[in-house]
Structure P
Amino acid sequence: MGSNILYIEDNPDNMTLVKRALEARGYRLLQAMNGLDGVAIAEREEVDLILLDINLPDIDGYEVARRIRGSGKTNLVYIPIIAITANALKGDAEKALGAGCDVYMSKPINIRELWARVEAFVPSPQKTVVPLYRGSTIHGGPNA
C-alpha cells in the first residue's frame, strides 16, 4: 500500500494546512482545486485515500463521490473517501455517507483528528515511536 492522498479542496488555506500536516507524516499529497479535476486525478493516478470538501465551485462533493464510486477504474470503488466540510446541519453526515464517503469530518480541521482518521486507513510512512513502558520506546516503521 502506498501513501498517496488526493485532497479535493478549493480553499488554498485549507489545502496548505492539510498539505503541511500530511507531508510531515510522510504522505504524498495530490491536489485538486475543484471536483472535476479531482475525479480526473483519481482516475489517472494511484490514490490510496481521498479527502473531499463538499462545497466545491463546479460539482459538489456528493457528486464527486458518486462519480469516483462509479468510475471505470475498479479500485476506486474501494478507495476510502473522507468528507471534510463546513456543513454541520442535521443530515449532512448521512448525505455524505450515502454518496459514497466512508467518514465525515467537520471544519475547522483538527490536525490530530485528521492524522487519526487518515492513519486508520493508510498507515503513516514515517517511522513511529511507540512507548513500551515508562522511559523506553520501540521505534517501528518500514526501515526499522
Structure Q
Amino acid sequence: MLPLPHYYHVKSHTSSSNYLKLQSQHLPDLNVAPPFEFDGPGDQWSAETLLISALTSSYLRSFKALAKNATLNWIDIDCLSKGILDCTENTTQFVKIKHIILLKINNDTSEKEALSLLKKADEMCFISQSLKCKIELDCNIAVV
C-alpha cells in the first residue's frame, strides 16, 4: 500500500438526458442514471447502487486482508448488501445498510475466528467508518 493520504478523482458529465458519464483515469467509463425509485430508467448503475457497492467491495477487501493476515483457511464469501434510503430530519439519507454474508470455510477452520474476522472487517472498513448510517451484519458461516 502506498503511504496516505490517497487521492481519487472522478470526472462527471451529463446533458439534459437522464444519463451521466463517470470517468476516472485508467478505468472504463461508467454510465449512471437515476434509479427507478427516482423516476429513472432503472437500467443503469445509480449513485445509490454505487454507494452500496463501494461499501460492499471495501468491506470484502477488508475481510480478505484480515483473513490473509490471520491465515484463515476460507473458500469463498458472498455478501448481499441492502440499503434503506429514507427521510429523517427533513433530509433524505441512508438510514441503514445491512450486509447478509455467507462465508464458506473448510472443516478445519475455526468458526469462532471466522466470525470474529467478519465483524472486525466492518470495524476496519474505511467506507463503513465514513458513513453515518447504521451498518448491520448478518453473518452466516457454512462449513464445507
Structure R
Amino acid sequence: MVQTGVQRCADLIISVYGPGKTPVLWGEDHDLMIIDVMERLFERTGEARYRDFSVWLYDEWKRNVSDTDTSLPSLLNRQAPFVQHGVHTYETIRVPPWLATATGRPDLGEAARNAMDKLNRYAEPGDNVGYFSHILI
C-alpha cells in the first residue's frame, strides 16, 4: 500500500530531524514543503507526530530563515510587503493556515489571516523576473 510507504518515509524523517536531533540544513523554501506530506498523513491517520513535526519544522524554519515572506515574523507584521520570489511565497503560504487549524495556536491564526490579507494587496503573484509585483491594488 502506498500510504504505508509514505508513512515509513515520513517516520524516518521524523526519527532523524526534530528537537535535539540532526540539524536541518536549510536551502530553498522548498525544504519546508515536506509539511504537505505530514499534513496529509495527519489528516489520514490522526497521529499527532505528523502535526507536531510540522509545527517544529515551521518554528525551526522561521528561526533560521526569518527574512522570508511567509515566516511567522513577516506574516505577523501586516505592513511588511511581499518582496521575494512569488513562487516560493505562494508555495509556502499554505503552511500557516493549516498549522493554525491543526493546532489552534493564536499566533499562527493571526499569521494565516494576515497572509490572506497581504495576498489581496497584489494585482498578480509575480512579474517577468518571478518576484512579487509591487503594483498594489
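Laboratory data are not the source of any read-out in this text; all were calculated from the coordinates shown. As the structure is a computational prediction, the values presented were derived from the model and not from experiment. Cβ atoms are built from the backbone, for glycine too; each structure is taken alone.
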Give the label, chosen from P, Q, R, of the structure having the highest value of distance in nm of label points 7 Å out along Cα→Cβ at positions 89 and 121. Q
The value 1.04 for Cα Rg over 2.2 N^0.38 Å, for residues 49-104 alone was derived from one model only; which of P, Q, R is it? P
Of the structures labelled P, Q, R, which one yields 0.9 when distance in nm of label points 7 Å out along Cα→Cβ at positions 17 and 33 is computed from its coordinates? Q
Compare FRET efficiency 1/(1 + (r/R0)^6) of positions 41 and 65 (r between Cβ atoms, R0 = 25 Å, to 0.05) across structures P, Q, R and report the one with the greatest value. P
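From P, Q, R, which structure was mean projected area of the Cα convex hull in nm² = 8.8 calculated on?
R
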